[in-house]
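Next up: the structures, one after another.
Where a number appears in this text, it was derived from the coordinates with a stated rule and is not lab data. This is a predicted model, so every value here is computed, not measured. Cβ atoms are built from the backbone, for glycine too; each structure is taken alone.
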Structure I
């Protein structure tokens, strides 16, 4: 209980620094709180962060805290480069505490790792990570977007490279079953705009509008006979199951 309270007090104090836009101060105290949380994992051996969240009362849900710390480390890295390195180490550790159901948080954390390497000027490691991740999950639309963004926006160490950004996003466009296709198309449209390739941008705008129209299309309801099997799979007749509600 003592370790939990010590960590929670630091989490609370860190949020006070965030409110004052003091990213470095917030990160320092939050990283200290993270060490306390890691110690609890060693002592109590919860399966994942969600289980630890339920064991104790926290100032903030732990799943929110760990994501906020990742974001603040990115902000602090804009002031001091060493925080990009701290962000990489922290994110690698944090992923180990997450449940498999936290897939979106895991994806966002992977993006933060690669983005930090790129910010440090290590584009080769950034590329290597995305190549491996996208080999494992070739339909990860936001993986391609984030990888492309590294090159599209550049850093204070690497100049923007829209040609390379386009090469990456084009791989995603060519996959018809890519997840978050509309977001992929939006990013591609912006890149082609930067490259002044209006015809390619126009074709993607047309496809994006078509997808948006399909999403808005009304769903036709299918009438189910009361003596027919219930579509919920219960094995009962519809009138004795969902139709009775």
Structure II
């Protein structure tokens, strides 16, 4: 059976430049972006640790983390069955069934699905926009991925606080315009912000992404890391971005 036999209409196979892995995507629905790749480079998963990715989409973050880290097991939770099905087929395509599980379910029910204190690490690339703010995409799959229609920041943080083991770590990529809200809500759920990195498209532009690490029941002390610059000139990535992508 060739790789293409796994594809349904409108789907395509994209190379991930890690361990020879590929991912199945449908550009009509939603394809992973740089934010997911940067999160996979920012998150630290240690040997023997179990990781949950909330709102995994087509499974990009668990697949990349399996390639980049020595984590024991990775789970992706996704509410849209079509995306979850693509993720499962990508896992099978890369022969990762023993390392990665894809579960169809709602983030709001995550602690009931998996049980309290089940994971050492949680990652999430959540919807950035509040409610229907700025909504214009015709595709429901894209709207759900980009807007807090099915889950909110509170849902993610509440469930993460329940799901993490004591001193477990939380990793999220988000937008800087919501940073004050993110920080205050993380603290209110006892996920103490410990590490932050701002991502700038160009050195002379304002940041358009923020990467954050939180520690459950952690002490109040945060490190702001040196910024990550995406492009050194239009169309040319910086060396750090090429390194994260694995080119």
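Quick look at the numbers
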item: Structure responsible for -8000, with helix-only ellipticity at 222 nm (-39500 (n - 2.57) for each DSSP H run of 4 or more, over all residues; to 500) calculated and labels I, II on offer; result: II
item: Value 0.05, calculated as FRET efficiency 1/(1 + (r/R0)^6) of positions 29 and 181 (r between Cβ atoms, R0 = 25 Å, to 0.05), assigned to which of I, II; result: I
item: Relative contact order in percent (Cα under 8 Å, 6 or more apart) - structure with the largest value, from I, II; result: II
item: Rg and Dmax of the Cα atoms in Å from the coordinates reads 23.2, 69; which among I, II; result: I
item: Mean count of other Cβ atoms within 10 Å over residues 37-44 - structure with the largest value, from I, II; result: II
